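Okay, got some structures for you below.
The numbers here are math on the coordinates, done by the rules we state, and not lab data. As the structure is a computational prediction, the values presented were derived from the model and not from experiment. Cβ atoms are built from the backbone, for glycine too; each structure is taken alone.
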Structure I
Amino acid sequence: MPLLRINTSVDALRQSTIETLHKKGRQILSEEIGKSINYCMVMVNGGCSLSFGHEWNQSTAYLEVKNVGKLTPDHTSRLSNKLSQLIEESMSVPSDRTYIEFQESERHLWGWNGATFAN
């Protein structure tokens, strides 16, 4: 149910970096949102054409966190902190060059296994 999409301008991501983003990203989603890691999905897109402010040629990242159900202010605050740390530590993208968008969805708006989570 929770999805973390990582888009970054960083071109050549090492396989070990990608693996870290997947592993730690799933773990952060599961722990902070309180859902089984079995349903957490992470998508990593490197080499995206992204710009941020006046400095278009510096590394930047845009993350999306989508969730079936509520994301409280406490959830988003903790997720923002932990995900920013993950991005900075694994890809050297400063947290002040990273945006994170949070999105809540109703259960009938997510499909899985031939049905929706409303079923």
Structure II
Amino acid sequence: MTISICFITMALLLYSLSIWSEKIKHQLKHWMIVTFIFAFICDLIGTSIMGLQTNGAKLHTHGAFGYIALVIMGFHLAWAIKAFKTDGTSAKLFHRFSVYAWFIWLIALFTGIPR
């Protein structure tokens, strides 16, 4: 479980860095996209390891939120790449709604923190 937590924590740090840097600068830079890609890869690895460790146990709140957040993060990454390549409506909407997608991802993260 420790290695999956390390990957998810790295995903949190990289995702937060890319999203909040874009929010502060009001512009997507190449390094932000690269950071976002690594965040997605870390999240994918961490989520996969957790899924393997549960041996297909029944889906619970954190598991459901986790998979939904991974899908949202994937769409968010695709949207970021499109917004980076074009500076039209897609970029404007990305700048406006990016933090909301990040916040949904945080909900999944916090549902998995043991109480």
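In this comparison of I, II, the computed figure 0.9 for distance in nm of label points 7 Å out along Cα→Cβ at positions 50 and 98 is attributed to I.
For the structures shown (I, II), distance in nm of label points 7 Å out along Cα→Cβ at positions 10 and 90 is largest in II. Taking mean count of other Cβ atoms within 10 Å over residues 2-9 as the criterion, the largest value within structures I, II is that of I. Tell me which structure, out of I, II, gives -29500 once helix-only ellipticity at 222 nm (-39500 (n - 2.57) for each DSSP H run of 4 or more, over all residues; to 500) is calculated. Of the structures listed, the value fits II. Using the calculated result 1.9 for distance in nm of label points 7 Å out along Cα→Cβ at positions 26 and 66, pick out the matching structure from I, II. Working through the options, I get structure I.
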